[in-house]
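**Q** Several structures are given next for inspection.
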Structure 1
């Protein structure tokens with residue numbers, strides 16, 4: 001049964017569930033809500049689920065640190081695909097509640113920066129308290145513990161609530177990126193519009209240490225799409241870096257960059273190469289001269305000829 005089970009950040013009615021249901025295979029899987037991102041990922045680690053969908057990045061707030069940290073530690077997991085979902089909130093209340101009645105509000109911590117201006121303009125005196133997820137906030141309103149919750153409008157029916165205000169967002173183009181995570185296996189074949197994710201650890205701290213890591217990508221023409229520093233937990237000032245790069249591990253430029261990092265870093269964790277959401281190969285910018293697979297192969301052949309005395 002675990003092969004047919006996907007977990008996600010619950011409870012029912014989260015944006016994560018909405019994102020998961022956009023995947024074609026979701027219609028044939030048992031979708032199991034979990035109380036937290038770590039719980040969803042641990043179910044995959046223990047074999048209780050085949051995969052988990054979890055949020056990893058928001059266009060307003062940035063990285064979802066719980067997910068970033070969980071992927072960097074513990075038994076290795078791998079990202080197989082991503083989903084990008086536009087985000088707009090509704091203010092969910094119990095039937096009969098009016099805006100003047102709202103004294104307390106709740107939602108996921110990542111939601112607060114996305115509605116901060118709306119709150120200041122419309123509910124300046126309301127007390128905010130975070131919930132484990134937006135849908136969990138809706139559940140807490142249903143139970144009477146808060147007056148209102150910021151969640152997806154689709155969660156209202158599940159929890160017997162009403163959307164008092166719809167389409168709330170400080171940034172009209174806000175979106176959240178989710179990743180489907182499973183146990184390590186061979187990455188899918190490249191599509192021509194791929195992304196590779198890794199976590200890299202600095203060795204000794206010295207001037208230019210981070211630059212040395214970045215140059216492994218730069219000199220091979222690998223574009224970085226995201227880089228985020230996270231504390232390792234060892235001591236103040238000790239960090240690892242979560243990185244998304246354009247390309248697939250089977251691309252020569254990407255593979256050589258990862259080999260370069262492996263030589264100079266105490267630890268490199270490969271998190272997967274997977275298709276970029278909503279991007280077709282035709283949309284990908286042309287590679288810089290000297291960075292195509294053919295040019296890497298030609299350079300390797302030339303070196304072999306020099307070693308053989310055939311130049």
Structure 2
């Protein structure tokens with residue numbers, strides 16, 4: 001019997017490996033291999049017109065050049081990364097607030113499953129067009145002569161156009177929230193829809209207020225969705241440079257913009273080094289979030 005059980009276990013393990021094999025192959029070819037190449041290239045040398053395949057930490061040293069001499073003030077690269085973290089935090093906080101509210105409404109106030117599906121699909125409307133078109137659509141609204149400034153001036157609220165509406169941090173955050181709130185809504189809604197409604201009824205029967213029910217039942221049970229949505233939003237925003245460039249009028253620096261500038265200058269090892277640094281920052285944030293909940297059980 002023990003031999004038969006051992007054979008069955010070995011057969012089950014072999015089947016499991018065969019089933020996971022294609023995904024492992026795709027993961028290795030399209031994620032691990034490119035990542036390894038980026039790390040390798042980040043340690044190569046370079047000059048103004050070519051890559052020199054020999055070990056060098058120049059991409060890293062030039063990135064943080066002058067940081068020690070400028071202490072206690074922050075150097076430009078550290079200010080840029082702090083600016084990126086600031087934008088990321090603002091977008092995360094706003095998308096979390098909106099996403100949680102929308103998911104809560106869909107899960108607990110919309111009783112019909114059909115309407116839940118329909119309203120969920122409405123959240124995908126922004127994805128029916130490209131990111132660039134969605135960003136450009138804000139320009140006629142937020143420009144000096146846009147609809148917002150014109151409406152406020154005609155209403156007598158302001159005397160002259162508001163300059164900070166467009167090509168500013170406000171415009172960047174607004175566009176990023178518009179683009180990526182959906183990535184927060186879906187995971188949170190997926191967690192909330194699994195909550196047993198009898199727990200909510202029991203809490204109300206026990207005399208709990210709406211805030212107490214939200215704090216002690218809904219939020220803890222929706223934590224996996226909150227963490228997964230946060231990981232989606234943070235990873236996308238940290239590396240975004242197109243939205244920052246378009247909505248910031250090419251006047252706002254970010255970690256993604258540093259990589260873009262390095263690539264345009266054909267300094268590929270330096271761009272790879274900055275990509276590795278950005279990946280490290282992002283990984284630390286994701287690792288911190290993953291400690292709050294076992295994400296693997298939710299995927």
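**Q** So if we calculate distance in nm of label points 7 Å out along Cα→Cβ at positions 52 and 164 for every structure here (1, 2), which label has the highest result? Please report the intermediate quantities before stating the final value.
**A** Details: 1: 3.4; 2: 4.8.
Of structures 1, 2, the maximum of distance in nm of label points 7 Å out along Cα→Cβ at positions 52 and 164 occurs in 2.
**Q** Which structure, out of 1, 2, was volume of the Cα convex hull per residue in Å³ derived from, given a value of 260?
**A** The value was obtained from structure 2.
**Q** Determine which structure produced the value -21000 for helix-only ellipticity at 222 nm (-39500 (n - 2.57) for each DSSP H run of 4 or more, over all residues; to 500), calculated from the coordinates; the candidates are 1, 2.
**A** Values: 1: -8000; 2: -21000.
The value was obtained from structure 2.
**Q** Of structures 1, 2, which gives 26 when relative contact order in percent (Cα under 8 Å, 6 or more apart) is computed from the coordinates?
**A** Numbers: 1: 20; 2: 26.
So the calculation was done on 2.
**Q** A value of 0.15 was computed for FRET efficiency 1/(1 + (r/R0)^6) of positions 156 and 268 (r between Cβ atoms, R0 = 41 Å, to 0.05); which of 1, 2 is the source structure? Intermediate results must be reported in sequence, preceding the final value.
**A** Values: 1: 0.35; 2: 0.15.
Attributed to the structure labelled 2.
**Q** Another question, if that's okay. Have a look at 1, 2 and say which one yields 4.0 for distance in nm of label points 7 Å out along Cα→Cβ at positions 20 and 172, as calculated.
**A** On the way: 1: 3.3; 2: 4.0.
Only structure 2 yields this read-out.
Just so you know, all these numbers are worked out from the coordinates, no wet-lab data involved. A quick note: this is a predicted structure, and the numbers were derived from the prediction, not measured. Cβ atoms are built from the backbone, for glycine too; each structure is taken alone.
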